[in-house]
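Several structures are given next for inspection.
Since every read-out is calculated from the coordinates, none of them should be taken as a lab result. This one's a predicted model, so the numbers in the text were calculated from it and none came from an experiment. Cβ atoms are built from the backbone, for glycine too; each structure is taken alone.
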Structure 1
Amino acid sequence: MNKLLRDKSEVPSFGKEMEKISPFELKNRLIELADERIKKSMNMMLNAGRGNPNWVATLPREAFFLLGKFGIAECKLNFDRSDGIAGVPQKDGIAKRFEQFLDENNRTPEGKFLADCYKYMLSEHKVNADELVHEWAESVVGNQYPVPDRILKFTEIITRDYLAQELCAGRPPQGEFDLFATEGGTAAMCYIFDSLEQNFLLHKGDKVALMTPVFTPYIEIPELERYKFEVTNIPADRMSDDGLHLWQYNEKAINKLRDPDYKALFVVNPSNPPSYMIDEKSVAMIVDIVKRWNPNLMIVTDDVYATYVPGFQSLMAQLPHNTICVYSFSKYFGATGWRLAVAALHRDNIFDELLKRLPRKRKSELQKRYGTIRSDVENMRFIDRMVADSRQVALNHTSGLSLPQQLQMSLFALYSILDGRSGDKFREGMLSIINSRLQTLWKSMGFTLLPDPTRAGYYSEIDLLVWAKKYYGEDFVEYLKFNYSPLDVVFRLATETSLVVLNGGGFDGPEWSIRVSLANLNEKDYETIGKNIRSILESYAEKWKNSLPVEV
């Protein structure tokens with residue numbers, strides 16, 4: 001069993017309550033400790049605690065700024081006053097003017113990229129050119145409310161293509177997905193939880209399952225008083241024959257989903273923090289369970305790291321009828337500040353079916369809730385209810401992600417689509433950055449990293465007890481567990497080396513694991529982190545050896 005730190009000279013005193021707070025809140029305390037260390041030394045703080053990437057995708061941003069020039073020119077073409085007031089873009093003839101603008105900028109990479117985006121939409125989707133360019137011009141200027149409020153017409157078309165390529169391995173299921181553009185994956189999560197509860201699809205105390213380790217809000221939100229769901233964890237606790245984590249899911253726990261009392265399944269895929277895609281065996285089990293045992297199971301999958309696993313297939317591709325997918329553009333394009341994401345829901349889905357099966361009393365209550373939006377509320381789809389709920393229903397008419405955000409999202413999506421047609425240069429660069437940092441970290445620790453095609457590698461979760469046992473045996477593991485808190489490692493890294501990492505236990509992972517983000521530091525920094533992690537493990541081992549009775 002875990003005890004509080006016995007040698008309190010090693011790190012600042014802290015209570016067991018610190019083991020219970022969110023790792024993202026704990027991170028702030030660790031940063032303070034690292035800052036204190038910096039003031040006393042020549043060290044620089046290395047914060048590997050948060051997954052904010054230290055790169056940006058440049059070309060789609062340059063295209064956005066170039067398009068801004070066109071948008072302002074269109075405003076001034078309408079009318080242009082000497083006091084700095086201009087008109088708004090006009091649709092008639094705007095495509096011809098845009099083509100002339102592209103000709104004038106065809107020697108710049110961003111101009112060529114915009115031209116390729118324009119040609120793609122004309123050739124692949126046969127869109128009306130004036131409508132397309134007018135949407136882009138209004139979007140870059142931001143002079144209009146989002147219309148439609150759920151997502152702009154052409155943004156949805158483009159983003160559908162992107163999701164089909166990246167989340168469905170280019171083989172999307174029959175039918176179409178409707179998309180809701182949201183202020184990052186964070187907003188999408190909040191809206192989904194809210195609408196599931198508001199529409200009586202989930203009730204306080206309902207049984208739900210959570211595939212763990214997992215991004216902490218999926219742990220914390222169901223515990224809020226409003227929800228108080230009965231949560232069952234499906235742990236990724238499978239091990240290799242030689243005792244190493246595979247970070248794949250417990251088959252016996254997956255089979256619990258056969259019980260129709262389980263109303264919902266929440267999953268981050270690839271996982272956070274282990275950063276592994278659900279393997280084919282586990283996916284096949286979930287598909288079989290839904291088909292044969294629990295056809296009403298509602299699945300929410302958060303696939304933000306999908307682009308780091310070649311050939312990735314989301315549960316939205318395998319079980320489109322049962323799945324809402326959350327996808328954020330933040331991590332792949334270095335765009336956390338843009339707050340760009342979508343929630344995707346197939347037009348043929350269990351959520352809408354369950355709404356139709358609600359008791360008359362519940363339907364009457366929902367008629368009152370959404371009645372100001374439309375008279376036939378019973379035919380209002382779940383995804384449109386999410387839009388309304390996101391603005392407290394009364395402000396539904398001003399819903400929607402801002403137009404400039406939706407335009408930048410479109411350009412990111414088109415960048416990836418066109419990159420896939422010309423050699424995947426951007427993707428290969430992203431994979432190279434992440435993999436190189438990952439290999440450097442593990443090599444500097446001296447630990448074995450098994451090759452695995454399911455690994456995304458955006459984070460690395462390191463279970464120190466696994467390596468304690470491998471290097472020093474089970475007695476040393478028991479010594480650590482008895483004498484130290486699992487948080488001791490992250491506190492020592494902060495106070496002794498100015499390194500900030502997060503505790504894996506806060507993600508419902510192994511208590512003695514730590515999460516290192518591979519996204520936000522330089523490769524050389526991961527060598528430093530790895531060496532310090534190994535050094536701390538060896539310092540524990542040295543104390544353990546000195547505590548052993550001397551053989552006579």
Structure 2
Amino acid sequence: MNEEQRLNEETHAVLAARRKKFERLIELGQDPWGQRFDDRQWIGDIRRRCHEIQLVTADGQRMNLPGEQADSNAGEPIDFRSWLAAQPPHEMVGPTVRAAGRIMLHRDKGKLQFFDLQDWTGTIQLFVGRDQVGPENWQIVECVDLGDLVGVDGALRRTKTGELSIFVSRIQVLTKTLEPPPAKHVGLTDPEVRQRRRYIDLAYNEGVRDRFLMRSKVVQSIRRTLAEREFIEVEGPTLHTIAGGAAARPFVTHHNTLDMDLFLRIALELHLKRLMVGGIERVYELGRVYRNEGISPRHNPEFTMLEVYQAYGDYHSMMDLTEAIIADALAAIGAGTHVAWGGKTIDFSRPFARRSYGDLFREHTGVDLEAWDAVQALAGRLGIPVAGRHPDVVRSEIFEAQVEDALVGPVFVIDYPASICPLTKRKAGQPELAERFELFVQGMELANAYTELNDPDLQEQLFQTQLAGMPEEDSMARMDHDFVLALRNGMPPAGGLGVGIDRLVMLLTGCPSIRDVILFPLLRHSQ
């Protein structure tokens with residue numbers, strides 16, 4: 001028998017054993033898929049009740065245990081067994097508790113069974129004795145496997161070694177798992193398998209669920225930050241008749257009844273600006289956008305974007321708001337201003353640095369932005385084509401190649417060439433520059449903001465200039481006439497901000513890949 005055959009036989013035996021226990025539960029009159037389990041308490045809350053455990057001596061006196069030191073690293077280590085043996089004859093009593101969760105570890109000691117029970121707030125040991133639970137419950141205990149979901153009733157106490165435990169009086173199987181979990185010491189390690197089977201990754205790999213719960217806390221924090229500043233959240237359409245608001249290739253679909261092509265949105269911008277025209281002065285949307293482009297550790301075709309617009313503000317207003325959003329998000333996940341990422345430390349102390357696009361270009365390339373001959377020569381050395389292309393597009397590609405990766409940040413890169421910013425107001429007295437910033441952290445663009453262009457004639461002109469020569473499939477290759485019409489009805493001067501939520505969470509939680517913070521990233525078909 002070769003190794004593959006042996007493993008197949010072992011797997012078959014494990015599955016058969018689980019199926020047999022499943023059938024045994026049915027014989028015992030138990031529902032292997034469980035019923036509602038009311039009044040359960042979070043394990044985290046149960047653990048915090050450890051101070052309620054006491055020793056009751058033979059003469060009725062009550063003694064407190066030596067604090068929480070036996071359950072933490074606080075203070076001097078305590079030899080709990082020796083401490084317990086030194087006490088007068090006693091009984092240990094603790095609060096009655098009810099918990100539910102997944103069985104993560106099992107230690108078989110014959111008439112005593114020890115399990116680790118885990119819910120999304122923590123893990124606690126179950127102490128299960130045959131005499132303690134009685135013969136009927138013991139038959140159920142014998143059917144429990146790793147990965148099963150169970151509910152237990154019992155008393156919270158400590159074992160002789162000081163381990164905080166639920167001394168179980170009754171156990172229920174709430175869901176029988178028919179597949180075995182990954183091996184405890186090997187786990188689920190292949191990144192693609194972890195992403196494809198995220199349910200296993202969440203259930204069994206340490207820290208994964210906590211990371212995604214932190215993501216939720218970041219999103220909740222963003223909403224609180226904006227609500228405190230009186231921004232209103234809205235929901236715009238995800239199907240657009242024209243893909244606009246960014247330069248990206250869209251996903252195309254077709255509406256049968258109307259016989260028209262539609263695009264999954266690539267940005268939230270243009271509809272939110274329409275709302276400002278309508279008088280909603282502080283508005284935002286936090287939702288999914290879709291771009292039919294590459295996949296990498298920093299890109300997923302479907303991602304979460306925050307876009308915020310503030311009437312009577314500008315890009316400086318958006319810098320202040322960006323700093324507040326990040327500071328509040330760090331506080332929400334219990335982090336300080338210094339975050340470890342990629343073997344380095346990111347200092348999110350406010351205020352963030354502010355550097356001009358032109359100064360950074362010169363500093364990192366040794367070439368002045370306006371020295372076109374030198375810029376062309378540098379482009380040639382970098383393999384960036386020049387012929388037939390707008391000079392600022394060439395400069396932008398050089399900036400991406402030579403500057404962005406060197407921006408440790410957080411740093412606001414401000415005042416971009418106006419020609420590559422068609423939705424942005426020009427800088428007063430310097431019309432060749434746009435009042436735009438991008439926030440860079442560890443070489444990644446994390447946020448993008450403008451002083452919004454509200455001149456309808458200039459907007460139409462810029463759209464037409466940008467459309468010239470663009471391929472039909474490009475997102476900006478069609479004029480959004482209705483947006484220009486909206487501007488003719490008067491949009492107030494405003495600041496606008498876009499933040500990539502996935503990248504923000506990736507940085508704040510120290511993850512190297514965007515796929516580590518997206519529950520279900522897009523993957524190729526499995527073979």
Output 18.1 (mean count of other Cβ atoms within 10 Å over residues 230-237, calculated) maps, among 1, 2, to structure 1
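Work out the source of 27.7 here, i.e. which of 1, 2 gives that when Kirkwood radius over Cα pairs in Å is computed.
Considering all the candidates, the number was obtained from 2.
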From which structure (1, 2) was relative contact order in percent (Cα under 8 Å, 6 or more apart) calculated, if the value obtained is 24?
1
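Out of 1, 2, choose the structure whose coordinates give helix-only ellipticity at 222 nm (-39500 (n - 2.57) for each DSSP H run of 4 or more, over all residues; to 500) equal to -10000 when calculated.
2
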